[in-house]
Structure I
């Protein structure tokens, strides 16, 4: 299995899509791309998940939420945390990126643009409220370590930007 390949049995998809990211409740763990495999062996669901970053405090909650959702659907389960390959923001689905924006969190840019925004004060992150790119970095860290805090100079509203991880 390569970094972008997943083996997820179709019957488990609707169950896993009901499990939300506890830090961004509008995103499912499927949209975040943290589910790397989900198979059924001997009527037991075996799920592998990858944290968005090493030490992510949400992984225990996600593991418990997966087990509960599967149990509610009639499956015993095992959830395994895998660290390699490391999660990347490329794994966020297009639906997940839209949900981030709709929720008020700017979706991650590509790595070069991300560095330009975070280190060179370039104004290319779109405000999630008015759509302006007249935005500026306020803090390297937003509501969680994987986000940065921005402010729009047009509408004056603060918003989070999900940092690019590759």
Structure II
């Protein structure tokens, strides 16, 4: 049986989700079964639409909320969405149906107190040793970093958002 590893893409720079999606495409090319669960995102960005429409080897589910959580107190609906996503992610991992499981933006669920440390760790503990697990999002906590086999930090050096450039189709969404 092959061994899977636990990877984290974190930091304040652009590219965390994009890196994980790149691995999903690579995995499809290698014949892997892929699952992507997106926490705190309810809007289907263009990459998710194209995956759902054209890449049947990748299963995508959104465990999202409406609107941005930054700058406001999480609602009960936000917390319930994260907890439902947690439950689904654990089910997916325990099923052993997928070779690669990507949990996008899950690390910010701890930062915004949508999920507890114990709940987030339960995801990692549910991972069968044969499955690759990737978590993305800002604010990856030390307890996850310690458990991970690979951690990459995206660091913002310069971003055109600072000049007022809005998110662009095909680039940021």
Structure III
């Protein structure tokens, strides 16, 4: 099978259910953003760290692939039966576990500290963008609420993971201190 089909050369692509949509359609934008997030989770998975096990990140990528499948299914079609999004509680348990070893958060912090934490924050921002794209799609054509919930919780997870990575590597969390303007 060839990787290129030439069917998208005119700016359209197929979704599950056989419909063709323009590549700028909100459905395509939504699952494209989730696809980008999957790649960023892959960047995190490829690094050496001890905050969580690689299999957990593989699971997250797999759930995100399921999210893509759900989003890529046209409303007139049925989502494949083997696809379900029911792992939000696993994210919550992991968040709680990571937070138990972190100092309390008493202010906003600036992303960075070390490359791992910085990459995790980029993944968090991509996750938030994906969430916004999914919510825009949801206004036009309803999206499975479990997908919305999972993506929302994942951004929280990525924030806490970035803190865990900073703490593990001894990087200072730089607090955001608003500049006072003299009048």
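Have a look at I, II, III and say which one yields 38 for relative contact order in percent (Cα under 8 Å, 6 or more apart), as calculated. The read-out comes from structure II.
When Rg and Dmax of the Cα atoms in Å, for residues 50-137 alone is computed across structures I, II, III, the figure 15.9, 49 traces back to III. To which of I, II, III does the computed value -19000 (helix-only ellipticity at 222 nm (-39500 (n - 2.57) for each DSSP H run of 4 or more, over all residues; to 500)) belong? Going label by label, the one that fits is III.
The numbers here are math on the coordinates, done by the rules we state, and not lab data. It should be emphasised that the depicted structure is a prediction, and the values quoted were computed from it without experimental measurement.
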